[in-house]
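Below you'll find the structures, each written out as structure tokens.
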Structure P
Amino acid sequence: MDTIISELYRLIHQTDNLIEFEENVRTLMYEVFTSLLGDVFTNMNTVIVKKKQAEGWSVERNDEREIQFTFGGVRFTHTLMHDPEGHAHYPFDEWAGFKKYKRRSPFVEVKVAEMAAEGTYRDVAHVLKEWTAVDISHSTVGTIVREVGEAQAKADEEMVTELEESAELPEGEEVEFLYAEADGVFVRGTEVYEGWDKNGKRVSLRNQKVIMTTKPTSEFWKEVQAFTANHYSLENTRVVTNSDGGAGYTAEKFQEAFSQSEYPVLNQLDSYHVFQGLNRALGAGKSEYKSEIRKGLEKHDLEHFNLWLDTYESTLEDSKKVEKVRDFRTYVLNNWDRILDWRKRVDHPPEGARGLGAMESNQRHVTYRMKKRGMHWSPEGAEAMVKVKQGILNGTLREVYLENLKRSARKQREVKQVVRMSSYLRQPTRPSIGVKQGSIGVYAPHSSAIGKLSKSFR
């Protein structure tokens, strides 16, 4: 501590502005912490080696390793050993949770992936270099995103496999109503939520969860079914769903995914897509035709809808405009039974129930990050990114990435024991008392030789 304080005094004396001073202090902080942590790891390695030797393990050699933390690269000594069966191990690395060949800490990697979910790889590399001791290239950021995203994807795949192999459904939360909305073209996604919470004028979805993937719709729906089965017991739940009616997002798909409910799954056509189709067919401007056609849709009055659409079509001469109107008519008629307000189709809807249609706005989590700006994605990179986004939104990304690194209760007790034993290995230090002060007695004139010598020591 005295050394650090002395160094801080030195930095204050040597710098003439606060910007340079703070940069130098940050560098000092990194150097001190990386050095101290390296010593701690080396001491712990020594304790573990002694413990393993007592269990019959043999030592082959000591090696140096460096792990990049946010505060700098930590160098430490770890020992290559052989267990009684002859298998090679670095016991300290296994004990601490450092994966083989990994050069960065798990926190660095998961934080890089989280940052990359909001900004470009180059921006992430730049910000890390400016604000931490992590200096990596944009291509390395992409590699980390794929590794972290693959961990989330693997967890989802295992959930599907467990459900397929299980003899019975897992127990989950029981809810009266569950809402699910799905949409997608290249990135398929659904969001599941339990209702709405109101805070002043702001309304938010209650316990919202998302499932996203770039895989085929058959794989997507397996993930949806596995996710809901692991989180909910839906036997007595009314499931209300919403989609645009496109291929792969039909009412039958929802019914299959939520088949454990004893009630029929209610599916409605997304109103955003309906009125978007109306604008494409009749134009974005206001008109009496649009107003009346909209009224027919909202009141679910097929006769009124056809009357006003026929009237508008009769005014057209452009064949392309006529084709747009007919396409819109076909879309609506094919999905007429799904153009409904779910609140009017169920008995006793929840208090404060709202119409569905949140999926389109929530797609922005993906579109703002992955579309436009000249972006190009490989299949692997796109799947990794959407899984990172999913993990962040659901709060599962860190959990699944660190799943294999969590210590059991027994291993945590070993941690405490090793830490205590490592403290005994530390060399005691004595605080510096500084330079001794003193003087030389001069019993002669200052102009004499001995007097001049005394002056030179001052």
Structure Q
Amino acid sequence: MLAEKKQNVNTTPLQIEAPSHKEMLGYGLGFFGIILVWTLKGTFLNFYYTDIAGISAGVVGTLMLAVRVFDGIADIAMGSLVDRTNTKYGKARPWILRMGIPFGVMTVLLFSVPDIGNTGKIVYAAVTYTLLILVYTAISIPYKTLLGLMTQDPNKRSVINIYTGIFTMLSTLVITIMAQPVASAIGGRLGWTSVAAFCGITIAATSIVAFRSTKERVGVSAFDNVKNNVPLKTGLKALVTNKYWLIVTVYCVIAYTLNTILAGAGLYYTTYILGKASYFSLVGLLLFLPTMIGFFFMAKLVKKFGKRNIALFVSVIGMFGPIVKFIDPSNLSVFLTGTVIQGFGLLPIIMFLYAMINDTADYGEWKFGVRTEGLVNSAASFGMKVGAGLGGALIGWLLSYGGYVGGAEEQTSSVKTMILALNIYIPFVLAILQTVLMWMYKLDKQYPQILADLNQRKS
């Protein structure tokens, strides 16, 4: 162990080069495009496959999980590749430039399932979904890694994450509110392909903006370049013994399972429990209401209370959302009230998660003497994708178990029971687990000393 706890903590402020607000804005804008595609896929792909393309819910559920687990393994390889990338543009930025256009093309292909028979549609869906997820990995891992490379200042990282959160919220709202009405207005498969084309063009453009407007500052000295050339076996050993990374990664699994279920099962709920699919746009808006309000205060609150304490507080509030919904599941007003309360639980995902992941990279360097931002972010991303895959799989499997018939005007009582489970019961359990994990995460207290030690070593 390279690091030992010290009784006397040096609290002298450190002078760390930090990105400008313009640079942080460019970084956040790049995330707008990535999340636009992520939200389209996570919120509407289940519905598109079952009700538009005509693929059975059970097959969709299995596909969602199988591809995500496979891609989770690819995450580790991509993280290691980022750590070994050495160009004049840095280690993360080149991948953002290279992958923007392929990601946009695959988005369009994903929502363009041809009518080629049941087997043909399943094969097409499996191939295009796998390719999209792999391209997503190739752009998202470097993008998340870039946050840790722009600065080591914890407050600046939090501010960058808040910028990212603003654009995450905006892109999520754009898709959640507009995708279903626009696709319905155009009609059928063409409607969803058109929405996907808009998202594909956007991600291609915003990735170029992010590449041109950002700068990598961390790990650019000769000392760091030698230190960062870490064998994969050594990096993985340091990773699995990094307790805070483990907590954050399990948190990613739980949080993204919850997030995927809330997004993906919501349209089924508004259609078959509340009786009107168009309510989903309102549900999506209210789910992010706490986040929209939080943006006006969060930077000051983080500086005063820290990321973890705020994340824990809002997670506790979010636990009561499903309880309120349970009071009268078929009442629109009650459901919307519970949705707003539940939205507090999304705040850590949108505003703090990527900053916290990169903080664990600093902890790993402090504790074990190796710095692997790409591997840390890719392994945490593995947790996100397993969670998202598990959430999508649960939707497909439970609907199939209940006897769901895609496109039917009315569903059986067993299907409605599964829809209630997906929107109320399971989210309640996941919210409790999410809160417990955030309580266990206590890196914020150690971080000032960690940062002081790291800078002393480098000087």
helix-only ellipticity at 222 nm (-39500 (n - 2.57) for each DSSP H run of 4 or more, over all residues; to 500) computed as -16500: which structure among P, Q? P
The value 124, 64, 42 for Cα extents along the principal axes in Å, derived from one of P, Q, belongs to structure P
By the measure relative contact order in percent (Cα under 8 Å, 6 or more apart), tell me the structure among P, Q with the highest figure. Q
Tell me which structure, out of P, Q, gives 18.5 once mean count of other Cβ atoms within 10 Å over residues 262-269 is calculated. P
Which of P, Q yields 4.1 [distance in nm of label points 7 Å out along Cα→Cβ at positions 150 and 190, calculated]: Q
Figure out for me which of the structures P, Q the number 2, 10, 19, 20, 16, 13, 10, 6, 3, 1 belongs to, where P(r) over Cα pairs in 5 Å bins from 0, in percent, for residues 174-293 alone was derived from the coordinates. P
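Only the coordinates and a few stated rules stand behind these numbers; no lab work does. If you're wondering where the values come from, they're calculated on a predicted model, not measured in any experiment. Cβ atoms are built from the backbone, for glycine too; each structure is taken alone.
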